[in-house]
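**Student:** Next up, some structures in structure tokens.
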Structure P
Amino acid sequence: MKVLELNFYLLSILGVWKPRHWHGIKAIFYHIYRSIVVIINHFLLLSGILDLEFKNVDLDAFVDNLSLIFAMVVVRQKVICMIENRTSITYVLDSLGKGSFELRDHQEEAIFKRFTDFIRNIIIYYPLVIMSTLMTYSAGHMSVMDSPQVLPYNGWFPYNYSRTNKLYWVTAVYQLYSVFSMSTIYLILDLLLPCIMCYMCGHIHILRYRFRVMTEKLKVMLENNNTQDEIIVAERKLMAEWVRYHIDILSLVKFINEIFSSVIFVQYTVSSLLLCTIAYLLSHTKPTTMSFAGNFAFITAMFFQILLPCYCADKLTIEFSDISTAIYDSNWYYLSNNIRRSVVIILRQSYRPVAMTSSFFIILSLESFTKVIKVAYTIYNVLQ
């Protein structure tokens, strides 16, 4: 999991993930720092909620404020998930490098490297896209700043920030810092689940490779005229190891799903609402303004933030379904009748789709992503 070391290092700087080797006084100070970060971000969320008006509403300002609140709700849920499930996430990261998941030969390392390279590309290019859209979005809000009256973002504060320029700029800088820090946390946590799913895809690929290796070993033993007892012992041992690996993968995927279930629900639901609300704003904004550019950047970020987990979850489902194909393509006929019956049970299991879900209500897949995009595009056309 060396690829994700940078992610957790950045999360440590941002106050979300305490370094593992920090104990005693270091841990105490880090918990204080994390509390400050959480309070600052929750205060900005509360400020946006208290600023919502339901009488004499400026609909564009209301929707713009609501969009930012939705985004902050997702960040809050992700941060809470990281803090509450720290032990579970640590267990998942550690499990992927030991036991059945330990790579055995150069071929398995080559297979896994293909997926780690893909993850590395995600970690490089995805932040570039999101950070560029974030800067454009922030520039759109900064363009409407008017000292000492208009802040970059709507919000209620328990003091009159327009009383002096100094107080105004302190408040404006606080808003910009909070939005930037939350967006950075959002960005890094966005990568965690998709990257873990890609790691699981790599291990499923290795699982298929190990089944082929197992049948080839048995074929060689038969060709070398090994005794029947030796073949049976080797067959049972190899099959037991393969089944254990399969069960470990299924159990870990289920465990990961349980950890991130609430995040999947909140992110998918809120991101869907965000696409719809930003689509409404775009339909009521002149294309030549910075506000339009900022909102367009926002909807682009939401597009990729839904696409990435949906694509990786869809890839995970496909990898599981391909296990049956890999078994059919192997020399399975060299297995004994007892082992073949066990393989039939495994094949039946592989026909059950394995997907990342949230209480069976939301299923992450490219089909779900397409539905959200269609709804947002329909709303944009209707409101335009």
Structure Q
Amino acid sequence: MKSKKYRILKWTLGVLASIIVLLVCLGFWIKNLVPPKLMELESSKTENLTYVTKNVPEPRGKILAVVTSTSTMGMSGKSTGYELTELARAYYVFTANGFEVDIASPLGGKPPVVIDDEDMGEYDYAFLNDSEAQHKANNTIKIDNVITTDYEAVYFVGGKGAMFDFPNNAAIQAIIKEYYQERKVIGAVCHGPAALVNVTLDNGQHLVENKTVSSFTNKEELLLISDAETIFPFLLQDKLIEGGARFNEGSMYLEKMSHDDNLITGQNPWSVWVLAETMIKQLGYTPKTRPITGEENAVSVLLTYEREGIDKAKALMEHIMHGKEEPMSRLLVTKHSIIGVMQGDVKRFTNILRLASYAKKLDSRE
């Protein structure tokens, strides 16, 4: 009997040891798929971004960007703020297309900011190294003091803090109501659409009623914060639907943008580029040609995988990386495999790792 128990224990320990070894090996393999961080990105300067500095149109007016002043998620103690990438990328699209950008917040002054090093690109670091942009970001206009007639459009930046200080701010509601009714452009991304949920028009109708909108989704929120329903005053997708919106939901953590007349909304940070350029179009201008980023190419590959499968995604990857003329973010592709793990979707996890591995094979620049 003792011998049998010993054999079972020995077998169990052997299996556990094998699993641990496999996990360690898998971890090293995944780490090997992620390209090293390029230190030169951190020293990116606006003057080196030809998209921003060359062929800038004559001044076309001003756009107001609004960020949160909230630094903590309710009573949870978890820190928050506005998402730097969601401000920086839109800021440079607007300025590159001839618009001056002012930044406002509910409290004014220096708002809290969230910086995720893994998501940072050259435009984001350039924003941090841009003295004019930093002065505006660190000395925001109090939203109550905004002169609304100074601006052609308003853009609400995401960040989980927006869930707490955007929805019930009277000045924000007044700006949105005025701009919508005067057919000025309103943009909002990720948690930024929280600014829209309590806006009522002069006719008594909710702003979002019968409007096609996108925002951070319930699935995206709950996957990252399982107790989001107790931390936030509401789930943003639910609140927009409650107000009568036609919610336009895309794939998790991938680009999705909704354009309903002068109301333009995006699902998450990966929607910023297309949203900002759509705002330029709605303002009546053709956006300047912009170099596509490695992150955008990675999103295109991942969207192709979601819609058409791994073979089509590989074919697109080959097209993008042919001749090494265009970049593609292996880091973003690899990170998306983690979503499969969190969802318990082994097939998605392994397939996206296969895509990341294939990208590494195609990329001979290291």
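**Student:** Which structure, out of P, Q, was mean count of other Cβ atoms within 10 Å over residues 131-138 calculated from, if the result is 14.2?
**Tutor:** Q
**Student:** Could you tell me which structure in P, Q was used to calculate helix-only ellipticity at 222 nm (-39500 (n - 2.57) for each DSSP H run of 4 or more, over all residues; to 500) as -27500?
**Tutor:** Working: P: -27500; Q: -14000.
Here the read-out was taken from P.
**Student:** Which structure, out of P, Q, was relative contact order in percent (Cα under 8 Å, 6 or more apart) derived from, given a value of 14?
**Tutor:** Value 14 for relative contact order in percent (Cα under 8 Å, 6 or more apart) corresponds to Q out of P, Q.
**Student:** Another one. Compare percent of Cα pairs over 36 Å apart across structures P, Q and report the one with the greatest value. It would help to have the intermediate numbers written out before the result.
**Tutor:** On the way: P: 36; Q: 26.
Looking at the calculated values, the largest one is P.
Every read-out reported here was derived from the displayed coordinates using simple, explicitly stated rules and does not represent laboratory data. In this text, all values refer to a predicted model and were calculated from it rather than measured experimentally. Cβ atoms are built from the backbone, for glycine too; each structure is taken alone.
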